Structure P
Amino acid sequence: ARRFEPASLSGQETVGIVHFLMSLPDPSEHVVAAVDGAVAWLEAAALRDTTEVFITDAQGRRDRVLAPKPGARIWARFYALDTNQPIYIGRDAVIRHDLMEIEHERRNGYRYVGVWAETLLDKDYPAWKAAHH
């Protein structure tokens, strides 16, 4: 992986894996348990009442920041393996816990947060669960 993609849990890649598991015909009890566990993790890992917005910074550049938004939820791309807290890594490969500590170029040139799990949790998983209950 790239220096700014550490060993971690991933809010984005988890969604793709869960969709793959849900596509399997006649899933075993282990597959069902894996899907249920991943969905529970995604629910717990959501950054609630937070959204991603773009602002114009003091230098007149577009900048990506996290901002409060009641009812919103997003997921971090990376979560620490030991604490399950969001982590952000710039080109220097130093793990940080605040997106604003990452250099402007990486903060704006890489997706550290997103709504990746929203459709899975709100639509896809409930439909799959109803069919495999």
Structure Q
Amino acid sequence: MYPQGEKAETAWAMTVLGYLAKLVLGVLGLIVSVAWIAHIVIYLLINPPLSPFLNGVFIKLDDVWGLLGTAAFAFFCFYLLLAVIAGAMMLGMRLVFITIHPMKWGATLMNSFLFNVGLILLCSIRY
């Protein structure tokens, strides 16, 4: 519904820009997710690896500009960590019909919080 009031045009423009931003970020997320899945299949699951795929991409980006490959690697890792956090918040160790460690706003038990933090730390970069 078209907003009413003094700044209706501004509110409408911000609503449309918000939807466009969500579209762009959704497409970017889809591309990064497909790249991660392809890298896992091509480089990790097949022995010997078919191609270094993302490893080669990051090395080539470093050749273009010294920090570009590192920034791209950081972006991919940060995206993967955000996906793990979103999954932990959404699922909370769900087993078929029951949820073992749910994360609920204002109603999370400390052991559930610590379990989900441990899950996120398990999936984080450890070097």
### Summary
Re distance in nm of label points 7 Å out along Cα→Cβ at positions 29 and 53: value 2.1 computed from one entry in P, Q; matching entry is structure Q
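Given structures P, Q, which gives the highest value for mean projected area of the Cα convex hull in nm², for residues 45-84 alone? It would help to have the intermediate numbers written out before the result.
On the way: P: 3.6; Q: 3.4.
Evaluating mean projected area of the Cα convex hull in nm², for residues 45-84 alone on every structure, the highest lands on P.
For the read-out FRET efficiency 1/(1 + (r/R0)^6) of positions 61 and 101 (r between Cβ atoms, R0 = 41 Å, to 0.05), a value of 1.00 was computed from one structure; give its label from P, Q.
Details: P: 1.00; Q: 0.60.
Of the structures listed, the value fits P.
Given that helix-only ellipticity at 222 nm (-39500 (n - 2.57) for each DSSP H run of 4 or more, over all residues; to 500), derived from a single structure, equals -9500, which label among P, Q identifies that structure?
Details: P: -9500; Q: -21500.
The correct label is P.
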### Message
With FRET efficiency 1/(1 + (r/R0)^6) of positions 69 and 109 (r between Cβ atoms, R0 = 35 Å, to 0.05) coming out at 0.90, pick the structure among P, Q it was computed from.
### Response
P
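If relative contact order in percent (Cα under 8 Å, 6 or more apart) computes to 12, which of P, Q did it come from?
Values: P: 28; Q: 12.
Answer for the origin of the read-out: Q.
Looking at Cα Rg over 2.2 N^0.38 Å, point out which structure of P, Q has the largest value.
Values: P: 1.17; Q: 1.46.
Answer by largest value of Cα Rg over 2.2 N^0.38 Å: Q.
Every read-out reported here was derived from the displayed coordinates using simple, explicitly stated rules and does not represent laboratory data. Because the structure is a prediction, the values reported are computed rather than measured. Cβ atoms are built from the backbone, for glycine too; each structure is taken alone.
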